[in-house]
Structure 1
Amino acid sequence: MSSKKLNLKLAKELENLINNKIDTSYFPYVRGKSIRIGHIIVRETRFGFLVFDTKNNKEVDKMFCKTSALALARVVAQGNQPNSHIMQLDKVIEKNYNDAIFYKNTMRVTSDDTKFFVAQTRYDIAASKTLYAKEELDKYIYV
């Protein structure tokens with residue numbers, strides 16, 4: 001295919017993208033203290049993040065992590081049922097985050113080298129599990 005034909009084909013595809021109606025549920029936006037994805041609202045509370053469905057006027061779920069709340073909001077905004085895998089990943093993040101805080105404090109206050117290195121190793125494990133869970137949640141948000 002010549003470059004001229006390729007350019008015409010790409011220009012036609014770009015024109016079709018511009019002229020077609022874009023589904024707004026794919027684009028999150030901030031409004032006040034909440035993040036909205038379509039008809040779903042994510043709002044921070046004292047206990048985590050609340051995911052609320054404005055179309056059905058009901059709470060979808062409460063999440064510990066903002067990333068998991070956005071992943072759940074994205075899934076529900078696209079018309080799918082809440083995913084239990086997202087909720088499991090949120091629990092993994094919550095547990096390992098709390099563990100990491102505990103191990104970080106242990107490293108700060110201990111004078112015993114063995115305790116320090118054990119806490120440091122466990123901190124690294126908790127941090128890597130948290131990072132892995134967040135990367136898994138990113139797949140729901142960006143794909």
Structure 2
Amino acid sequence: MIIREMDFFDGASDEVENEIADVMEDESYNAGDLIIQEGDPADNFYILRNGALNVKVAGATKTTHVAIRPGKAVGWSSLAGRDVYTVSVLCAEPSRVWKINKDKLDRILRRCSAFGLLFYKRLAGLIGERFIRCYQELVKLKEEHG
């Protein structure tokens with residue numbers, strides 16, 4: 001099944017894989033469609049199946065290309081204890097995503113704690129990577145503008 005091909009779910013047992021598949025919703029969007037609106041309740045986690053997604057941070061004039069290949073995730077703040085989304089996510093082109101409700105996923109991960117630990121370790125890695133990229137961009141801007 002395709003779930004095991006996604007970094008987040010690699011190593012899931014057949015039982016866990018089936019439970020996750022049962023709570024995933026397949027959604028399609030057109031270019032320019034809004035998937036996540038900053039400030040809305042952070043209820044879902046999204047995994048890109050195909051297409052490309054852009055993120056827009058409040059106050060920014062441009063979007064940032066963040067999900068350009070299948071398996072990349074957005075909306076992870078819903079799994080990191082945030083009540084609302086902190087960015088908006090728009091489709092850069094026609095895209096398909098799997099939408100996973102955070103409460104349903106959390107119930108599965110709590111029941112299967114060994115896999116849950118692995119999942120959240122991967123989530124922490126994703127957050128860390130994005131933090132490092134943001135820090136690098138901040139340093140670059142500071143050096144350019146003195």
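The numbers here are math on the coordinates, done by the rules we state, and not lab data. Only a predicted model underlies this, so the values are computations on that prediction, with no experimental measurement involved. Cβ atoms are built from the backbone, for glycine too; each structure is taken alone.
Taking -12500 as the value of helix-only ellipticity at 222 nm (-39500 (n - 2.57) for each DSSP H run of 4 or more, over all residues; to 500) derived from one of the structures shown (1, 2), identify that structure. Only one of 1, 2 returns -12500 for helix-only ellipticity at 222 nm (-39500 (n - 2.57) for each DSSP H run of 4 or more, over all residues; to 500), namely 2. Which one of 1, 2 has relative contact order in percent (Cα under 8 Å, 6 or more apart), as calculated from the coordinates, equal to 16? Attributed to the structure labelled 1. Taking Rg and Dmax of the Cα atoms in Å from the coordinates of each of 1, 2, which one would give 15.8, 55? Computed on structure 2. Among candidates 1, 2, the computation of distance in nm of label points 7 Å out along Cα→Cβ at positions 41 and 73 that gave 2.1 used structure 2.
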